[in-house]
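Every number here is computed from the coordinates shown, using simple stated rules; none is lab data. All of these numbers come straight from a predicted model, not from anything done at the bench. Cβ atoms are built from the backbone, for glycine too; each structure is taken alone.
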Structure I
C-alpha cells in the first residue's frame, strides 16, 4: 500500500511547498498574531490553523467537501460566516490605537487557547480551502496504491507536515520584528491599520468568491 514513484513524490511535494507559501488568510493570521503578541501567540495561531486544515483534510477524505463543492447553499453559508469573521478581525485591528503591539503581553493559557481557536476558525470557515483540497488531493490518488480515502488522508496530512517545516521559521522572524514594533508605538499603529485592512480585504475577497 502507498507505493508511489519518485516522480509522484517530487511533484506532490513541490506543489505542497508552493501551496504553503502562497499568501492567504492563514499566513496573514499567523504573522499578524506573531507581530502583535510575540512568538508564543504565533505558535498558538499556527497550531490552530493546522487544526482547521486537518478538518478540511478529513472532510476531503470522507467526501464531505463534495457537499460544499456541489451545494450552493452550503457553500454560501460557510463563505459568508468565514468572510464576516475575517472582516470582524480586521475591524478590531483598524479600531485599535496601536497599543496592542505595546501592552498585549498576556501569555496566559486562556489567551493562548483563544488565539488557537481563532486560528482554527480562520482556516475551517474558508470553504475555498475545502473545495481546493477536494480538487487537489484526488490528483495524487494512484490506482492500486491503496484505498482512495487513505491516500487522500495521507497526502492531506503531508501538506500539513510541509506547513510545519515552512511556517515556524516565519514565526521566529515575525517575533523578532514584533520586538521592534512594540518599541515604536507609531509604527505599531500603522502596522495594526495595515493588518486590519488586509483582513478586511481578505474577507471581502472571500465574500466575492464563487465555487
Structure II
C-alpha cells in the first residue's frame, strides 16, 4: 500500500467520498445497540461520523494522514460537543488494530480494496479487535461488478465476492450472520447505473 498516493488524492479534493454513510453500513449498523466501534480504512470518516451520531464511540483508522486530518476537522464541524467520541488515528489496517484485543463491539471494513493476502490480514485484525458476540461488517466492491455492474476499481485482484470473504474468514472465530451481493444504485453524469457490492456480516464466537 502507498499512503503517499492516497495523501495526494485526498489533498487534491475538498471531499473524495460522499458525506453520507454507505447505504449498507446504515442498514446493517442502524439496528445494532450502540457501543464501541472500530472503523478500519475510514477515509474521511463518513461512516464513523454517522455512527457517532447514532450513539457509538468510534476509533477510526486510515493510513492516509491527510484523510485523518480531514476526518478530525469534519468531526468537529458535524459533531460539535460529541466529537470527543470519535478518535481518528493514522494506522496500517493490516497490522493489529488500535486498542486492546477484544475491545470493540463492532468492526467495520467498508470498501477496503486490497489484494487477498493484505485484505486477509485486515480481516484478521478486525476479528481480533472485536469481543465475543460482537460483529464484523464487510462492505466492498464485488468481483462480479466488473462484468455485471458499474464503476469501482477495475483491478480484479482487489475485488471480492462473498465466498472470498468467507474463505478469508475460515479458521477465524466467527460465524456468518449474512452474506450476499447487493445492488447499489449510482447516479452519474450519463444517467442511473447499478453497482454490485459484497455485504457480509460476521459474528465473533470466541
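Points worth noting:
- Source structure (of I, II) for helix-only ellipticity at 222 nm (-39500 (n - 2.57) for each DSSP H run of 4 or more, over all residues; to 500), computed value -27500: I
- With relative contact order in percent (Cα under 8 Å, 6 or more apart) derived as 17, matching label from I, II: II
- Of the structures I, II, the one that 44, 42, 33 was derived from, the read-out being Cα extents along the principal axes in Å: II
- For FRET efficiency 1/(1 + (r/R0)^6) of positions 138 and 178 (r between Cβ atoms, R0 = 41 Å, to 0.05) computed as 0.55, the structure of I, II it came from: I
- Top of I, II by distance in nm of label points 7 Å out along Cα→Cβ at positions 42 and 58, largest first: I
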